[in-house]
Structure P
Amino acid sequence: MTTFMAFLHHAGAFGLVAALSAELVLLGGELTARTARRLRVADLMVGLSAMTVLAAGLLRVFYFEKGSAYYFQSAAFHAKLGLFVALALLSIYPTVVFASWGKAMRRGEAPSFEPGRLRKVRMIVHTELAGIVLIVLFAAMMARGVGFFG
């Protein structure tokens, strides 16, 4: 079960990066009704992947790995978890924007999108991807025992 939880955690992380990358590519093109539908699907995948990462990660910490006492004495773990939560909160904005397109999409129309709002959503997705790079760094530090309090 430990191996499966590690697999699930990593598969969720790869899914998260893939979904965010898809969002970034879609945000770089023309915003059509089709693109808007794809963005909403990609955003759903972002959410599902993030929930998978969080659920599998917490199960690993509390039930399947070295135990919570081990992880909670690691500064790298605290940084990793804190950054994950910060990025999750940041991702609310694009989700709200994409959800606001419902009426236009039901009519089969492309949603209206102010250029400033588009830049903000792109910046957030870029930030999320950069944040994931830092999370991977913290994970490597944690695995090597860097930054333990005890």
Structure Q
Amino acid sequence: MTDIDVARGTDSGPAPIRVVFVCTHNSARSIMAEVLLRDRGGDAFAAYSAGTEPGEVRPLTLQVLQEAGLPTEGLRSKSVNELSGQRFDYVVTVCDAARQQCPAFPNEGQRLHWSYDDPSAVEGTEQVRLDAFRRVLSAISRRVDRFVTTESA
């Protein structure tokens, strides 16, 4: 057990590691990361996502998550303002613009930056666009797996 675990813990054991993924629109990358961490991290993590300029969750985001067997029910784009006042152990920006605009959270722990190309910016056929979303989901999946392994050790 690390010092961070002890600081977060309660009598019933350590509290979940609170992670928020921030992107500009909270429509693809940050949503993917939230869902993946919830799936892979289990009760050891509490995953959230938000956008600096929230929009709508992209239909292709939902499609690739469903293809991967991940839950999509209730997913929605949220503003970072909805999470203001909450404490996070990790604030992870997943796009360069959000890195510049991400507000500070009270008592935030470590800030990380995982830069991924925006799959929603890809133009072309439906298949070309879908492949872009799949590539980004795969890349984020690998990163979340490493994060879970590292933080659970």
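Quick note: the coordinates plus some simple rules give every number you see, no bench work behind them. Just so you know, these numbers come straight off a predicted model, no measurement behind them. Cβ atoms are built from the backbone, for glycine too; each structure is taken alone.
Laid out as a table, the results:
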read-out	value
Top of P, Q by distance in nm of label points 7 Å out along Cα→Cβ at positions 69 and 93, largest first	P
Answer label among P, Q for the case where helix-only ellipticity at 222 nm (-39500 (n - 2.57) for each DSSP H run of 4 or more, over all residues; to 500), calculated from the coordinates, equals -12500	Q
Parent structure of the calculated result 27, 17, 13, given that semi-axes √(5λ) of the Cα gyration tensor in Å is the read-out and P, Q the choices	Q
When relative contact order in percent (Cα under 8 Å, 6 or more apart) is computed for each of P, Q, the largest belongs to	P
FRET efficiency 1/(1 + (r/R0)^6) of positions 85 and 117 (r between Cβ atoms, R0 = 35 Å, to 0.05) derived as 0.90 - corresponding label from P, Q	P
Origin of the derived value 3.9 (distance in nm of label points 7 Å out along Cα→Cβ at positions 37 and 61; candidates P, Q)	P
